Structure P
Amino acid sequence: MNTAFAFTLWSLTLRTLSALESSLINNTMLIQIPILALFFLGEQITWREGLGMVLAGIGILMVQLCRKE
């Protein structure tokens, strides 16, 4: 059930967002998954993993803020 819901939402976003915006949402999953694992599963995030998440977030922000229209 949750997979069908997720694919329905993803299909809706593909119809309404640009390819760049959809790609950015997809790339933020690298940050979302460890944070959700921290809250729901009690997993730990090491400083190296945290640094990687911060760097990925900075890269995503740079692409979003510096893109030319």
Structure Q
Amino acid sequence: MAFTLKDELIFAQDGKHNSVLRIPHSTNTSGWGSLLLPVIIIRNGDGPTVLFTGGNHGDEYEGPIALRKLAND
């Protein structure tokens, strides 16, 4: 199973960038579908990398809302 970003070059660029991670998803009603996972990359030079995730359980909206507010700031 291959996961692909809409634009893979954004990891090397400074600034804030929005992209989508395409996750292949096939069902009986949709053979060639994809789930789209929003990705926000914020970079300012070389340094450590941090990954924040939210919405792991699917019905809890607090995590994604908090991450979107953090990205907007």
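Any read-out appearing in this document is the output of simple, stated calculations on the displayed coordinates, not a laboratory observation. On a predicted model such as this, the values are computed, not experimentally measured, just so you know. Cβ atoms are built from the backbone, for glycine too; each structure is taken alone.
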>> Tell me which structure, out of P, Q, gives -26500 once helix-only ellipticity at 222 nm (-39500 (n - 2.57) for each DSSP H run of 4 or more, over all residues; to 500) is calculated.
In response: P
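Given -0.79, -1.27, -1.33 as the derived value for log10 I(q)/I(0) by the Debye sum over Cα atoms at q = 0.17, 0.26, 0.29 Å⁻¹, which of the supplied structures P, Q does it correspond to? Can you show the working numbers first?
Values: P: -0.78, -1.11, -1.19; Q: -0.79, -1.27, -1.33.
Derived from Q, not from the others.
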> Where is FRET efficiency 1/(1 + (r/R0)^6) of positions 14 and 46 (r between Cβ atoms, R0 = 35 Å, to 0.05) largest, in which of P, Q?
Replying inline: Q
